[in-house]
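Before anything else, here is the set of structures, which you'll find just below.
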Structure P
Amino acid sequence: MGELKARRSVSPLVRNAISLMVSSMGSAGIGIVFWGVAAHLVSVENIGRASAELSAMGLLASLASLSLGSTFIRFLPVSGNRTRQLVARSYGACTSIALILSLIYVAAGLGHRFLPTAFAWRALFVVVVTFWVVFVLQDNALTGLRATKWVPVENVLFGIAKLALLPLFIIVVPNQGIFLAWSAPVFFAVALVTRYLFRTLIPQHESESRGRSLLPSGKEITSLLAAQGATQLVGIMSSMLMPLIVISRLGATVNGYFYLPWTITVSFSSLIWSVSTSFLVEAAHDPSTMRLHVDRTVRLTLLMLVPGVAVAIALAPDVLRIFGATYAEHGTTLLRLLLVCLPGTAVTSFFTSFLWLERRLWVLAVRQLAEAATFLGTTLLLIGHFGLLAVGIASLITEVLQAVMFFPGAIRRYRMVHSETGWKPRDAR
C-alpha cells in the first residue's frame, strides 16, 4: 500500500531533488555570470588569486564542518526530540574549529601567494571562514528536515547579491573585490536561515516526532563521524586542494584558466549529488517505498546526466568564450576531459547513499582514499609535462578506478532492492 500511494502522489524525492537541482543550476548559472563579469573587469592573474583565496576558504570550512552536513541529511529525518540539541552542538563545534583552523592557516603563512598582507584583510578572512562553515551546514539542515524548497531560494538570492556587489567592490578595492563580493552576503544568509531553523522548523519537527528519536548511540555517531570525516578529508584533498596545487605549480595566471572549467564541472557534480541527497533523505524517512526511491533516483540521474554532459561537451568552447577567448583557448580540452568523468561521480554518489543508509562509512573511506591517491598522485606526476591537462588525464584514470570499486556494489544493492526479500536501511531492520 505504501508504494501504491507513493505512485499516485507527487514523490517527495522528486520534489526535493528538483529543489536541490534548481539550487545547483541557479547557483551555477549565476556563478558563470559572476566569473564572466569578473573576467572582463580584472586580469587573469587577479582571477587566479581570488579563486585560490575562495578555495582556501572553502577548504578550511569543509575541514571544520566535521562531515556533519552528511550527518544532518542522514539523521535529522529521524532525530525527533533531539533535533535542536544535534544542530546547536554541531554549529558550536564547527564554528569553534573553523576559527582555530583559519587562525592557524593565516598565522602559518600558508596563503602567502594570494592572501593580502594587511592585518584587516587576514582578520576578515578568518571571520568569513567561521561564518562560511554555518552557511555550508545550513543547506544540509534544511534538506534533512525536508524543507528543501528553501534551499534554492537562499542560494539564488545569495548568488544575485554577490553578483550585484561585484562591480562595486572591484571599483573600490580592485585586488580584493571578488572575495568581498562573494563573502559579504553570507552574513545575512546565515542570520536569516538560523533564525528560521531554530524558531520555526526545528520546533515543528520536534513536535511532529511526539518525543521519539531514532538517533544512534553517541558511540556509534562518533564512529560514523570519524569515518565520514576521513572520507570528507579525502574528498577535499582531491577537490578543493586542486586550485591550490595549480597556483603553486603553474602560477596565478594558469590557475585562472584552470578554475573556470573546474567550477563548471563541480556544478554538474552538484546536480548529480542533489538527486542522491534527496534519495538518502527520503529513504531514511520512509523506507517502505525503497524500490520507488531507487527507481526514481536512477531515472532522474540518467535523464540529467546523458543529455547534459553531451550538450556541455559540444558547447564547451562557447561556454568558456563567455569569459574571453583566452579562456576557451586554454581550457576547452580540460573542460571536456572533466565532463567525460561525470558518470563516475554518478556511480559514486549512488553507492555512497547506500553506505550511509547501512552506516558502513569506513568502507567508503578506504575506497575513496584509493581514489584520491590515484587522482592526486597522477596529477602531481604529470603536471610538469602536461600542465593543466594533467588534471583531466588524472580524472579519467580515477574514473576507471571508480567503476572498478563502486559499480559492482551499486548494482548488487540495486538488485537487492528489486528482489523478493528486498533491502532496508539499518533503521528499519
Structure Q
Amino acid sequence: MVKEGEYAIRDPSLAPKGRDMIEWAREHMPVLRIIRERFEEERPLEGLTVGMTLHLEAKTAVLVETLMAGGAEVAITGCNPLSTKDEVAAALVEEGVHVYAWRGETREEYYENIDRVLSHEPDILVDDGADCITRVHLEHPELADRIIGATEETTTGVQRLRAMHRDGKLRFPVIAVNDARTKYLMDNRYGTGQSALDGLMRATNVLIAGKTVVVAGYGWCGRGIARRARGLGADVIVVEVDPIRAMEAVFDGFRVMPMDRAAEEGDIFITATGNRDVIRGEHIERMKDGAILANAGHFDVEIDKEYLEEHCEEKVERRGGLVTEYRMPDGRRIYLVAEGRLVNLAAGEGHPIEIMDISFALQALSVERLAREGESMEPGVYEVPSEIDRRVAELKLESMGVELEELTPEQREYLRSWKEGT
C-alpha cells in the first residue's frame, strides 16, 4: 500500500489504465459535461472542500472532475471495501485529488480512510450509505458545526438519516439525492436491474434462462432485478413483506411467496431490501445443492454469512475469489457471490455509465445548491428541488435527441381552471 500525506492507494503505477477508464466514462456522460462547462465559468464551489464517500470507480471520477471544475478541493474514499477500482484511484491522485481507498480494505482500514477524508475538514459531504455522515456525528462531532450540508445517494443511507433526524441527532441539512424521481426511477430500477445481473453473471458465468431466480424485495431496485431476470428467461419469484408491493409484483406477473417456501425452489437468490437477515439459516437449510446467493443491497447484512461460516464443513474460494463455495454436512454446496457485498460493484463495474450520468448530475447540482443556500437551511433531510430534478431530465433527453411536446396556451388555461370540466 502506498501511503503519503495526501493519499493512500494501492499502486500509483496503475494510473494510465485508470485514465483510460475515466476517459471512456467521460465520453458517455453528456449531462455532467454540460454541468462541468458551466461550473468552469461560474466556479460556484470556489474555496470549498468536498468530502466524498462513494464507490470509487470511473463514473465517480467524472463527478469528482466536475466538482473540481467548480472550484472545489476534493477528498474521497470508497463506501464499500470491494468496490474501489485501484486504477481509478491512482489516476485521480495524479489529478490532485486526495484519495484514500483501495480494493479489499479491512473494516478498520475502511473507517480509517473515512477519518482521513474528514481530516481535510470538508465543508460539504457527498455520501453513499451514510457511513461518513454518521461517523461525523459519532466520532467527530466537532466537525458538524462547520459542515454546510451533505447529499446522500442511497435508499439505505436516506433511511438511516431520517432515523437520525427523528431522534433529533442530525446536525446539518442533507439532500436525499436517492429520492429524486430521476434517481429512483432510472438508477434504482434500470441501473440496479442491469448491473446486479451483470455482476452475478461475471462472477459465475452461469446461464440465467431456465433457472428460478428469487428476488427479495420489490422496491425500485427489486423491480428492476426481477424484470431483467425475466427478460433473460428466468422464472422469477418475489419475496416481500409489504402488501402493496407484493400486490404489484403479482400484477406484474411474478409469483410471490415467503422466503421459507422460495428457498426450496430457487436456483439463484438476490437480496435487495436494505434490511438485515433476509436469508437466514433456516432458509439456507431448505436450499438446493448448488444454490447461488448474491446481494444487491448496500451493506453485507442481508445474507447470514455467519451461519454459512459456522455450519459448513469446508469453505473453498472459486472463480478467482469472486465466489465462495460452502460445503455443507449433508453434501450440498451453497455459493456466495462477492462475500455477500454489493454484487454489481464487487463483482462488476456498477451501474451503466448513462445511468450514473443522471445520478451524478443530481449530485453535482445538489452540491451547488448546498454551497449557495445550505447555511440558511435547518438540519434535516430534504428532497432534491424539483427544478433540479426536471433540469437533469431535460438535459438527458436533449443529449439523446429527444424532443418534448409543448402545451398550447388553451391547454395551460384549461389545467388552471376549475369552473368548467368540458
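Structures P, Q were shown, and helix-only ellipticity at 222 nm (-39500 (n - 2.57) for each DSSP H run of 4 or more, over all residues; to 500) at -12500 was computed from Q. When relative contact order in percent (Cα under 8 Å, 6 or more apart) is computed across structures P, Q, the figure 16 traces back to Q. Of structures P, Q, the largest value of percent of Cα pairs over 42 Å apart belongs to Q. In terms of FRET efficiency 1/(1 + (r/R0)^6) of positions 58 and 250 (r between Cβ atoms, R0 = 41 Å, to 0.05), the structure with the greatest value among P, Q is P. Each of the structures P, Q was assessed by FRET efficiency 1/(1 + (r/R0)^6) of positions 154 and 362 (r between Cβ atoms, R0 = 25 Å, to 0.05); the largest value belongs to Q.
The greatest value of FRET efficiency 1/(1 + (r/R0)^6) of positions 98 and 266 (r between Cβ atoms, R0 = 30 Å, to 0.05) among structures P, Q is that of P. Figure out for me which of the structures P, Q the number 3.8 belongs to, where distance in nm of label points 7 Å out along Cα→Cβ at positions 178 and 282 was derived from the coordinates. That value comes from structure P. Have a look at P, Q and say which one yields 33, 24, 19 for semi-axes √(5λ) of the Cα gyration tensor in Å, for residues 82-313 alone, as calculated. Only one of P, Q returns 33, 24, 19 for semi-axes √(5λ) of the Cα gyration tensor in Å, for residues 82-313 alone, namely P.
Each reported figure results from applying straightforward, stated rules to the coordinates on display, with no laboratory input. Note that the structure is a prediction, hence the values are computed from the model and not measured. Cβ atoms are built from the backbone, for glycine too; each structure is taken alone.
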